[in-house]
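Bear in mind these aren't lab numbers, they're just calculated from the coordinates by the rules spelled out. Worth saying up front: this structure is predicted, and the values here are computed from it rather than measured. Cβ atoms are built from the backbone, for glycine too; each structure is taken alone.
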Structure 1
Amino acid sequence: MTRKIIIDTDPGQDDAVAILLALASPEEVDVLGITAVAGNVPLELTAKNVRIVCELAGKRDVKVFAGCDRPLGRDLVTAEYIHGKTGLDGPVLPDPTMTLQDGHAVDFIIETLRTEPEGSVTLCPLGPLTNIATAFQKAPDIMPRVAEIVLMGGAYFEVGNVTPAAEFNIYVDPEAAEIVFKSGAPITVMPLDVTHKALTTRARIEAFRDLDTDVGRAVAEWTDFFERFDMEKYGSEGGPLHDPCVIAYLIKPTLFSGRHVNVEIETASELTRGMTVADWWGVTDRPKNAMFMGDVDADGFFDLLTGRLARL
């Protein structure tokens, strides 16, 4: 069955790979549109980067919308120190000739959820949750219409990657994350606990390069670029490919395993702001609101990714 999805994203090299994986998999996912949000880099760049990736994939007909340029109630925190000043540092790619759609990403999300059959659209946030939360605040009627929210964000056993307690996407806009996690929509979370097991190795990067296509070379250069930071930081063999886990789950959910638990977002504490407090052991009576993934078949994940990218 083909799932209708909206990808909400702040590219970012790993976001770019996730978009490519989705565009290469039309049997499983029908990309209704891609909405850009400020996160890894400011909105002007994330909206540009989405279009660069669509053109790289040869998919110029994808609808791309620009969304929120700052978190709900905080100043924007960005991550050029990981992704480079453009967000897609690595390969040299041409500026896009695709135009952005008229209208705001939030309005597109609302309109799509209202017009498509109830329970037929899956939201796939790969960055801060500002656009999704804003849509839910503006149009609460759409929340029960969402089929599922599959997001990359948070951490529990792996703790934080931007502070000792918080993962970047949730940290940037914890108030938005709180709205989304309290929305009542079915949520599946790809936290650092999973993405840190989906590591690029030299062999996996060379497999991308060996595709001998523009897409394969770009993905190899992107992963070459941003894995350096993570290898130095974590002492790991390669860098984690965070965001493609969301799309891989939609294509082949058996690659992942986790637990249905309660997840709460810390918004008040300076020390743990943006922490995703997952009740992994069921020690509270708080209602379970998210499928929190804990493990991935990394070889299967990279086999799927390389096989699909070969189509573009």
Structure 2
Amino acid sequence: MKAVILDGFGGLDVLKIREIDKPTLKENEVLVKVVATSINAPDLVQRKGKYPPPPGDSEILGLEVAGTIKAVGKGVTGWNTGDRVMSLVGGGGYAEYAAAYASHLMRIPDSMSFEEAACVCESYITAFLNVFIIGEFRDGQTAIFHGGGGGVNTAAIQLCKTLTTDSKYIVTVSPGKMEKVKELGADLVINYKETPDFSEVVREYTNKKGVDLILDHVGAKYLEPNMKSLAYKGKLVIIGVISGIKAEVNLGLMMVKRQQIIGSVLRSRPVSEKADIVAEFTRRALPKFADRTIIPIIYKVFSMKEVADAHRSMEEGGHFGKIVLKISDE
């Protein structure tokens, strides 16, 4: 099969297309003929040698796949060859075939294209996990999503608008994406370049109450304004640290306000834990994709041979929504 492999670590020049062997199925896995995958921020970090796959997972880039089942491994029930599926994978998405655990599969609704399905697993499940399962976000609450033009945060806004009522969303974003975030449904949009300390704006907007949940991938730089922005019993869920890993926190204020700081990753969770998350997402959120209440936001579709251009597009940061990599024809 053809696959994008890393010829060392570093810049775009290490991305090479080569012929390699198809994956060998383990128990409880299926072989997926990949039609499309998506470019995610962890792919760029792994390309630079700073985010190795979990032990036992493929070293090929790509954390999600959409395609059809071509073979079913030992112990798999409920799935058949030819089924249209999308799935989380620990690695291997940038290839014509990928192995996926049966418990991580979701059926692609008839109303969805493979390109749309390739957007779902990493971004929408990450948003669902951290906002609804960990963050316990519910009706009438207020949340902050930092960097609102990326896949996870656009997914979070769409999920919240669909799965809750009377909730409000504050989004920090670059100036070029402010109007698109407003159109998506954000109640307050903050230009983070003009207002790096957003806490006063947030407190004014919430009548000094603060917000119930913050989903943050920025890390150290935002810790202090994040904590100032949190309400009593508010939760800060950290899913990335692009600005650094070390910062000071006022533990006394955190204790008095009973605030929580929670670190979260999806990729390295145990197989069974991911299966539970996928099952809950399938139950609560997938019907909203089937009836087109939620439509994945695709910024651009690149072919496999354009993989370097796809990575460059993400690095430049001008995208809104998901960058899709088309691997093969249906």
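If you rank structures 1, 2 by FRET efficiency 1/(1 + (r/R0)^6) of positions 13 and 253 (r between Cβ atoms, R0 = 41 Å, to 0.05), which sits at the top with the largest value?
1
For structures 1, 2, which has the highest computed value of Rg/Rh (Cα atoms, Kirkwood Rh), for residues 61-188 alone?
For this comparison of Rg/Rh (Cα atoms, Kirkwood Rh), for residues 61-188 alone, the top structure is 2.
Consider the structures 1, 2: one of them gives 0.90 for Cα Rg over 2.2 N^0.38 Å as calculated from the coordinates. Say which.
Going through each structure in turn, the value belongs to 1.
I have 3.1 for distance in nm of label points 7 Å out along Cα→Cβ at positions 157 and 245, calculated from one of the structures 1, 2. Which structure is it?
The correct label is 2.
Work out the source of -10500 here, i.e. which of 1, 2 gives that when helix-only ellipticity at 222 nm (-39500 (n - 2.57) for each DSSP H run of 4 or more, over all residues; to 500) is computed.
Clearly, the read-out refers to 1.
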